[in-house]
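Peer 1: Please find the structures below.
Since every read-out is calculated from the coordinates, none of them should be taken as a lab result. Just so it is clear, the model here is predicted, and its values are computed rather than measured. Cβ atoms are built from the backbone, for glycine too; each structure is taken alone.
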Structure I
Amino acid sequence: MEVQVTSQDTSFGNSGASTVTLKGAGSSYTNGFDTNMAGNSGSNSTLLIQNGSTFTSRSVNVGLSGIGTVTIDGANSVLNGAILLGTNSDDQGTATIQNGGSIATGGNIAYIGDLGTGNMTIDGIESSLTAAFQLSVGHGAGSNGTFTIQNGGMASSYRCLCR
């Protein structure tokens with residue numbers, strides 16, 4: 001079933017736990033501003049983008065103050081927008097791109113460990129990250145970032161900063 005949702009500001013799992021799943025070609029979620037995942041301490045949030053679905057936001061803050069996880073799984077499954085993993089100190093954000101999924105920052109940034117802990121894995125042929133402006137691993141002071149590309153995955157960026 002095709003589902004299309006449009007929003008101006010989005011938060012997932014600000015208190016407690018949440019899972020949001022987009023599944024299937026033609027299913028899409030479009031947010032005109034920022035998407036915040038796991039916005040409060042102790043919160044846990046998961047976003048699954050699967051089987052050709054698309055999630056679009058100006059930026060996606062994964063693990064804003066808690067634990068956030070994004071999985072982009074399957075050919076033509078796409079997250080469009082800047083991605084920040086582990087946005088604040090003492091929080092954690094993880095992104096997995098697999099089986100032909102992709103993240104395209106659209107002229108923006110990908111921070112893996114913005115001020116907290118960030119982990120990104122790109123796994124498999126056709127799986128990709130395109131950070132048109134900047135890819136930063138361990139971006140802020142005191143942050144931790146882990147970036148893994150395996151099994152034919154690909155990443156490209158205008159500028160890459162690894163600390």
Structure II
Amino acid sequence: MPQLDISTYASQIFWLVVCFGILCVFMATFIAPRIGLSLHHRTKVLEEHTMAAKKLLAEAEELHQNSIQHLSQARHDASQHLHQAIYDLTCHRHEKLREFDHKLQLELQELSKKLFQQKQEILNSSQELISHLVETIFFKVTNTSVPTTAVNKAFKTIKTGDTHV
């Protein structure tokens with residue numbers, strides 16, 4: 001087997017060192033700088049993206065705080081508007097209730113007057129009927145006529161509520 005022949009070891013070691021040296025020089029001059037450049041560029045891009053992300057995060061936090069503040073202000077304003085609307089509606093309701101009560105009182109007074117007038121008309125019309133009826137009954141019971149003045153005096157007593165005749 002030729003690989004195990006000791007006389008070929010020196011040439012194999014020589015070519016190993018030569019090929020390895022050329023490969024190292026090639027790697028050190030062409031490949032390593034490109035890889036380093038690529039890594040440097042990647043690091044730069046990552047730093048830029050990190051900075052942009054931090055900046056955007058700070059802006060987002062600021063916007064979030066502003067939105068919370070605006071939302072709080074809007075809630076406060078809405079609460080004030082709601083309380084004002086409730087107050088206005090309550091005042092309006094009380095005003096309408098007072099107007100309705102006043103109208104009701106006026107209508108009640110008017111109806112009371114009409115009722116009193118109708119009562120008086122009924123009493124006056126019934127007075128004639130009752131007086132004629134009393135005269136007729138008195139005549140049939142006693143066969144004498146009762147004076148009209150006595151019947152009218154009795155009606156006046158009933159109207160005034162005076163029980164002492």
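Peer 1: Name the one structure among I, II that FRET efficiency 1/(1 + (r/R0)^6) of positions 15 and 55 (r between Cβ atoms, R0 = 35 Å, to 0.05) of 0.05 was derived from. Show your work: numbers first, answer last.
Peer 2: On the way: I: 0.95; II: 0.05.
Structure of origin is II.
Peer 1: Taking distance in nm of label points 7 Å out along Cα→Cβ at positions 127 and 143 as the criterion, which structure among I, II has the greatest value?
Peer 2: Working: I: 2.2; II: 3.3.
When distance in nm of label points 7 Å out along Cα→Cβ at positions 127 and 143 is computed for each of I, II, structure II gives the biggest number.
Peer 1: Starting from the value 15.0: which structure in I, II was Kirkwood radius over Cα pairs in Å calculated from? Kindly include the intermediate steps, with their values, before the conclusion.
Peer 2: Numbers: I: 15.0; II: 30.0.
So the calculation was done on I.
Peer 1: Here's a follow-up. Could you tell me which structure in I, II was used to calculate FRET efficiency 1/(1 + (r/R0)^6) of positions 63 and 135 (r between Cβ atoms, R0 = 35 Å, to 0.05) as 1.00? Intermediate results must be reported in sequence, preceding the final value.
Peer 2: Working: I: 1.00; II: 0.00.
Value 1.00 for FRET efficiency 1/(1 + (r/R0)^6) of positions 63 and 135 (r between Cβ atoms, R0 = 35 Å, to 0.05) corresponds to I out of I, II.
Peer 1: Thinking of I, II, which structure, once Cα Rg over 2.2 N^0.38 Å, for residues 47-110 alone is computed, gives back 2.54? Please list the in-between numbers first.
Peer 2: Working: I: 1.05; II: 2.54.
Label of the originating structure: II.
Peer 1: Right, something else. Going by mean count of other Cβ atoms within 10 Å over residues 39-46, which of structures I, II comes out largest?
Peer 2: Numbers: I: 18.4; II: 10.0.
The maximum falls on structure I.
Peer 1: For which of I, II does helix-only ellipticity at 222 nm (-39500 (n - 2.57) for each DSSP H run of 4 or more, over all residues; to 500), calculated from the coordinates, equal 0?
Peer 2: I
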